[in-house]
Structure P
Amino acid sequence: MFPFAMTPQQAGEELLRFNKKMMAGLSSMSEVGPISAGVSNREVVYTDDKLVLYRYQARVEKRHRVPLLIVYALVNRPYMADLQEDRSLIRGLLDEGMDVYLVDWGYPDGSDRFLELNDYINGYLKRCVSYICEAHDLYRINLLGICQGGTFSLCFTALHPEKIRNLVTTVTPVDFQTPDNLLSHWAKNLDVDLMVETLGNIPSDLLNFTFLSMNPYRLTGQKYLDMVDLLDQPEKLKNFLRMEKWIFDSPDQAGEAFRQFIKDFYQRNGLVKGEVMIGDQRVDLKNIAMPVLNVYATLDHLVPPASSKALKGLVGSTDYTEVPFKGGHIGLYVSGRAQQEVPPTIANWLKARG
């Protein structure tokens, strides 16, 4: 007999337990209620087309003097950084006294088809930074980039170093052609011109399918089997559904910006070669001479550690700090360990630099 084989009695008991879980799930689903998109109090302080700039309400009496602007990727919604009360990078930073702002890029539609990276970086992002500088009567602020938002932050800081006091990058791709970069292998021979000319904006469902295909067993099957064990626990079920909401609440991608990002970063690996052009300006990472904190995830399947760690030899800063986090791409923001380690690490590093 195989060690995993069940007797008829054991199989019956297992089916009975499964049935009880499913019945409990009907009750739990009715108790879940609305799924929030972000949990920390905030206010809209600036808008620009579909972009919204938020400032978060302080949670301690004294805020750090230099505000921190968080820049998220275009491909997902930024509330992943504020997912739930006990799983929130933003709440952790607020508790450490940081004055936190966040860029929400919004949902592109057909009118945004021809937006380029220059519009995002030298347009929207630059105007957000200028707004915050003016509001605080400062010349420079702190910048924190997440994933593709970290790549955007590197480009912005290299082009406008006079605007940034300290730069923090988290799970940020820098070298887009490391051998273990599965996305790079997929993108290498992608006919992105045909894709954009055919589709216009790139549908979010297509990108979601691509990301799920990187770990198909876990992300499209196993997690839903695991969910059965949560069906009789309404709060844990709600947390599961909150993550599901975030995964599938993805914006389409502006066609021209997507074309440029795939070609210049993935196919040409232009960031590490110093060949990326944003508008008529070349991105030279050596211009980043201010302090840099680079946090990467050791188990990241989307942005391999080697991709992030390449930053060390490219920036011009003499104050470069590299911090590994034992976890995955999303775990760096939502895992229990991350709540204890990541916000204090970032906040203490910033406080030590004025």
Structure Q
Amino acid sequence: MKKIFPLILAILLFISGAAAQTARSWDPARTWVYFVGLLEWKDSESYPSFPQENRRDAVLLDVLRQSGVPEKQIMYLKDRQATTARVRETFPKFLAQAAPGDTVIVYFCGHGDRSEDNKKTYFVTWDANDKAPGWDVAALVGDIEHDFKGAEAILMADNCYSGGLADVVKKTGAASHISYAVMTSTPANSSSTGNWTFTESLIYAFRGDAYIDDDADGRVTFAELEANTSADMLFAEEQLTEFVYTNDFDRQGVVAPAAKSAAPRVGERVEAYSGGDYYRGFIRDAQNGKFLIRYYGFEEADDEWVTAAKIRHAAPKQYKVGAKVQVESEGKWYAARVLDVRGGAHYVAYDGYGSEWNEWVSSERVRVKR
């Protein structure tokens, strides 16, 4: 018995140490989650609807629930529920419930808009219109600064011009008592894909999927979340993301524990041949010489096992920096010049327009000047 007790104690200490290593850096029991998801709008002509089937905002919210966030600490405003007045009324009251040291997670998906002078960014609420464009992201951050007594705010936005939220937080900076992590699907001056790619990447990270764990240490960190989400968006959508951290927010903090995978090539981004054409995706698993492909823009039910012969690497279409081109915007083509290139994303300046109109666009929106 004298020899067994130290052995048992050592095992318990090892288990507790391993658990500590994989614990989240945010405590679900002390986290407040405010979700606004819109796929339809009152002014359907100005703001076209998105398909309701298999909406991913609800999936991401369920992942947070399963992580341990109490239901009483969750507010989800969906479609018609998300009017401007209701958001502006409920958000400060929701924030005020948090205690010192707590975390708040705020998520928005839908349409985004900017003011005519491009100086303000809005999340388009259900009843938004020309006179009342929606939820001002500066007001969103202002409410957090005024009403939230907690320590950390994780802000996530999947919409056009969502990087405007990151810009507001950057201006808040060190003067704030809050440490921010801001994750947006696009820079402030650029439109966003209508696909769920950005939100899906968040799901993979908060769910702790093995292919997000780049160093295979059993933990998904915020740095790994950023790296994989940015890579997914650039590869699948030819779109840049915007990530901002302020004060002492720890990029190496753990988003979720991850299941380890020894399968080769897991997480690799490829093109796979299926149904007569190649589609972009990433390798989700590998067994017996075959690879499970997760196709971007499709349902998880469409994941498919393929052989190595049906996989190839994809080279993005690129125009050279300085090239004179034409760029499509709202159905029209404008003369422009390429200022920067990252993957298939091109940063362009429009001829005859000020720098406030510069934006990142995919290669599909660029053609040789005619």
(message) Going by FRET efficiency 1/(1 + (r/R0)^6) of positions 132 and 284 (r between Cβ atoms, R0 = 35 Å, to 0.05), which of structures P, Q comes out largest?
(response) P
(message) Please compute distance in nm of label points 7 Å out along Cα→Cβ at positions 308 and 332 for structures P, Q and give me the label with the greatest value.
(response) Q
(request) Can you spot which of P, Q the value -11000 was calculated from, given it is helix-only ellipticity at 222 nm (-39500 (n - 2.57) for each DSSP H run of 4 or more, over all residues; to 500)? (result) P
(request) Work out mean count of other Cβ atoms within 10 Å over residues 116-123 for each of structures P, Q, then name the structure with the largest result. (result) P
(request) Taking 17.8 as the value of mean count of other Cβ atoms within 10 Å over residues 76-83 derived from one of the structures shown (P, Q), identify that structure. (result) Q
(request) For relative contact order in percent (Cα under 8 Å, 6 or more apart), the calculated result is 22, so let me know which of P, Q that is. (result) P
(request) Work out which structure the value 21.2 belongs to, where mean count of other Cβ atoms within 10 Å over residues 228-235 was derived from one of P, Q. (result) Q
(message) Comparing FRET efficiency 1/(1 + (r/R0)^6) of positions 164 and 268 (r between Cβ atoms, R0 = 35 Å, to 0.05) across P, Q, which structure shows the greatest value?
(response) P
(request) Given a value of 14.2 for mean count of other Cβ atoms within 10 Å over residues 52-59, point me to the structure among P, Q it was derived from. (result) Q
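Just so you know, all these numbers are worked out from the coordinates, no wet-lab data involved. Note that the structure is a prediction, hence the values are computed from the model and not measured. Cβ atoms are built from the backbone, for glycine too; each structure is taken alone.
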